[in-house]
Structure P
Amino acid sequence: MRDALNIKKMAYRKWLQLRTSYLGTSEWAKVLGISKWGTPLSVYKEKIDGPEPFDNEILKHGRDQEPVITTEFERVTKFKLSEDPFIRFHPDFPCLGTNLDRVTVTPEGPAIVELKTTVGHVYDTWEESGTDIDGNPARLKTDYQIQVQGQMLVTGYRRAYTIIQVIREYSGTRSHYVIQKWDYDEKFNSTGKYLNNWWDNHIVKKDPPPPTQKADLPIAFPRHDPDTEIQITDDILNDFNTLKVIKEKQKHLAKTREDLETKVKIFIGDNERLVDMDELLATWKNGKPRMYFQSKEFKKDHPDLYESYKKEGNGSRRFIIK
């Protein structure tokens, strides 16, 4: 059995390296092939090559809002939350691990609490997930549903809560919260076995899984072999001919879309929002000022330093229909 690891004071680089030694529950949907945010091959690459340091304003906002979301959960449910600064591992499958946001004790027993934050238009695209604790319709992204079930599988907890902070840009209330209770689904036991086998077959053996999505192509086929060709098969020929027809239709639709969008933007003019009574239809506003590195000027002023930091990468492969 793999011991739990306290990561509260762990250095960021060490934590990144640690993540190569197990499948975190936030990655399970990717390995199962049902996530929009990653694939089995992208997870494989991170485990073998190591993940790149990554952070952005959305992630920072989520961390900043954790105390606010915690307070709201405690106010509504009357359950006191505690932090759990450990990475915990499955007792039988040490390659499966999880880090819980919060834990609590309810009259039914201990429970996991997963904190999330999102904006309204994104929340509205999430999958329907039953009802919240007040009986209202609720949504939760499939990745998060699998994450919560995985957390229960790893830790042995049999119940969990999710609380989603939903920020609405155009409403009287800046944000509202969706709290949902989850019971462990025993059918998820087979998922743990599948993921353990996937780890043994691919990560341990260093055998990459096959590409399944567009994002996998630069990983699986970064370069072409010059002066090589492959004879098309009947099934791929059918797909290729369908692709040609679709591309021609897209050319026409793209021009129509551009013309219509321009017409609407001209109508909006200097305004920020387009509305129909109280309904927000669209926004057209400036993004935050973007900082960029002046590479040409730097090369001119510091040519030696510029040369020492240059690195050649793979050129992107262009797909051209003849």
Structure Q
Amino acid sequence: MKKIYSVFGFYLIVALLAPYQTAGAELTDAEKAESAKIALTVPIADLHDHDGYATSMGQETGVVWSGLGAKKGGSTNWRYLKYHFGDKRIAWAGQSEFNKVYFSGGIDEMLNPDNPSLVELYEQSEKDLKDGLIVGIGEIFINNLTSSKYPKMRRKGQVDAPIFRKFFDLVAQYDGFLAFHMQADSDSMEQLGELLSSNRKGRVVWNHCGTDTVPDEVRSMMVKHPNLFCELSYRYPPVSKNVLGIFDSSGIDSFWRELMEDHSDRFMVGTDAHNDKQFVGAIKTVRKGLLPNLKPDTARKIAYQNAQRLFKLKNNP
């Protein structure tokens, strides 16, 4: 990792020794009872479901809406899901297109605003945003240089490069979003801040929010930038078994819980599952370890209300 925080060791020790001992702390008995009840049946929006597991497992898990960009196949895959599942599918464009450009030309070509494939993506995305088919562009892999287990996927680029400012301004026109997969290196965080500051009408969803940093650093970004939002995929089992995860089925880390309560309008559920079993297991962990340990209003917001508000979802539960 490029960035090392002075407090990182402290959080590591906390995580290793007793990461979830404060589950439910600061909730009254009445709030605990209400949140526990909510967690069992509240509808969920999954903001990191590339493959559409919710379309087949939604009834079993209570996931009503889901989405993110297509891993491959250009727009064909997300258009198919959007056509068949309508408002239940939160469609994003651009993930496979940006990856394809990177695979063929490297990071320089991925950041080239004149690349023909990206010019075409921009033009088509403007039409799709205008027609309400997509909510934004992503997942864009802008910095996974040391975190990806797949060498082919590893890269690091300038978060506020002209190509992303161009797409950021585009989504801003249509009340949309960019979604970034980004390690929290100091230069990447600074560049993200520059992008967010460049147009406050534009918004960013940070995928796997804060995976390799600490809650105080995420808090600082959220305080400075009200147009930054977090989704929680890969921050809990079974998809991730990282010791620095935010929660598991036994409870939630108190520092992250405090951050979610303080910015309850800006966190959302995500799974990033790779098979049906992981998807079902992830939602069980959300219902058992995350939602019961939040205040009732916060639990509802993170489960689905934030997504419903931000993405104008019409299919009310």
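Readers should treat all values here as calculations from the given coordinates under stated rules, not as data from a laboratory. Predicted, not measured: the structure shown is a model, and the values here were computed from it. Cβ atoms are built from the backbone, for glycine too; each structure is taken alone.
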message: Once FRET efficiency 1/(1 + (r/R0)^6) of positions 103 and 119 (r between Cβ atoms, R0 = 25 Å, to 0.05) is calculated for all of P, Q, which comes out largest?
response: Q
field: relative contact order in percent (Cα under 8 Å, 6 or more apart) - structure with the largest value, from P, Q
entry: Q
query: Upon calculation of P(r) over Cα pairs in 20 Å bins from 0, in percent from the atomic coordinates, which of the structures P, Q produces 35, 60, 6?
result: Q
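Say we calculate distance in nm of label points 7 Å out along Cα→Cβ at positions 47 and 135 for every structure; which of P, Q gives the highest result?
P
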query: Can you tell which of P, Q yields 43, 37, 24 when Cα extents along the principal axes in Å, for residues 31-110 alone is derived from it?
result: P
